[in-house]
1. Match the computed value 4.0 of distance in nm of label points 7 Å out along Cα→Cβ at positions 20 and 76 to one of the structures I, II, III, and report its label.
2. Using helix-only ellipticity at 222 nm (-39500 (n - 2.57) for each DSSP H run of 4 or more, over all residues; to 500) as the calculated read-out, with -8500 as its value, let me know the right label among I, II, III.
3. For P(r) over Cα pairs in 10 Å bins from 0, in percent, the calculated result is 12, 16, 22, 32, 15, 3, so let me know which of I, II, III that is.
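Any read-out appearing in this document is the output of simple, stated calculations on the displayed coordinates, not a laboratory observation. Worth saying up front: this structure is predicted, and the values here are computed from it rather than measured. Cβ atoms are built from the backbone, for glycine too; each structure is taken alone.
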Structure I
Amino acid sequence: MEHWLVWIILGAGFLVFLIIEALSRERKPFRKAALTMASGFAALALVNLTSGFTGTALPVSVLSLCGAAVGGIPGVTLLLVMNMIL
């Protein structure tokens with residue numbers, strides 16, 4: 001996947017979070033959108049750090065990073081469910 005396409009996907013996900021937070025009358029929508037994306041990255045890192053104990057790991061790829069950034073914690077959960085099904 002091209003690098004510019006990854007940046008477009010991440011930027012679009014950030015804008016979606018920003019618009020949702022702005023419409024919900026959040027005081028600081030930029031901070032809330034950034035925290036949502038950061039929580040997705042942290043959840044992905046936590047899954048991979050605990051893979052030795054749990055036996056479940058997600059490969060770190062462009063798709064998993066975009067899924068974690070755009071979806072946040074529910075996105076990482078969806079990646080885990082898809083990993084177990086497929």
Structure II
Amino acid sequence: MGTLETEQWVLMAVLMISSLLNIAYLIPIPFHAFFSGDSTPYSRAGIKEAPLASLIALSITAVGCLVLFVYPQPLYELARAILAA
């Protein structure tokens with residue numbers, strides 16, 4: 001929207017082309033994940049649970065995200081103090 005307001009047409013075109021390329025590069029990932037069926041080498045029979053270390057790391061990250069969602073003020077105040085120094 002900023003490029004439209006400032007009439008920077010070249011930058012707007014570059015951003016739009018970049019967005020379209022990102023879509024083209026990333027769309028095969030969910031397509032293969034959800035629509036490929038069992039004909040792929042990664043059929044359901046070959047899928048195993050992730051290692052315990054990976055599950056612990058993901059769990060800590062998820063809990064941290066939930067805590068920051070509910071209590072963002074301490075992190076906000078820390079960032080504010082660091083930027084003010």
Structure III
Amino acid sequence: MNIMVTGGSMSQKEQQLYVDYIEGKYNRKVKSLNIELDGEDVNLKYTFQEVPFERIRRITGYLVGTMDHWNNAKASEEHDRVKHNIQ
């Protein structure tokens with residue numbers, strides 16, 4: 001994680017408190033944080049780490065991301081189904 005403080009100085013503990021606040025508020029991991037000190041005001045500019053995305057599809061009545069954990073019978077059922085093309 002990259003933390004930059006401009007307009008003054010701040011202890012590591014204070015910086016970590018801002019990181020903890022942002023991560024707790026948005027329930028995401030901070031990628032970078034720019035802390036701008038302006039007198040008594042503090043401006044926070046931050047970016048989050050990317051969240052992995054898994055595609056979910058409905059196959060044979062089940063919502064699935066991948067079929068790698070299916071047994072042979074269910075995989076065969078998926079293979080044999082009629083697939084329709086959308087034009």
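1. Working: I: 1.6; II: 4.0; III: 5.7.
Attributed to the structure labelled II.
2. On the way: I: -27500; II: -22500; III: -8500.
It was calculated from structure III.
3. Values: I: 18, 44, 28, 10, 0; II: 12, 16, 22, 32, 15, 3; III: 13, 30, 14, 12, 16, 12, 3.
This figure was derived from II.
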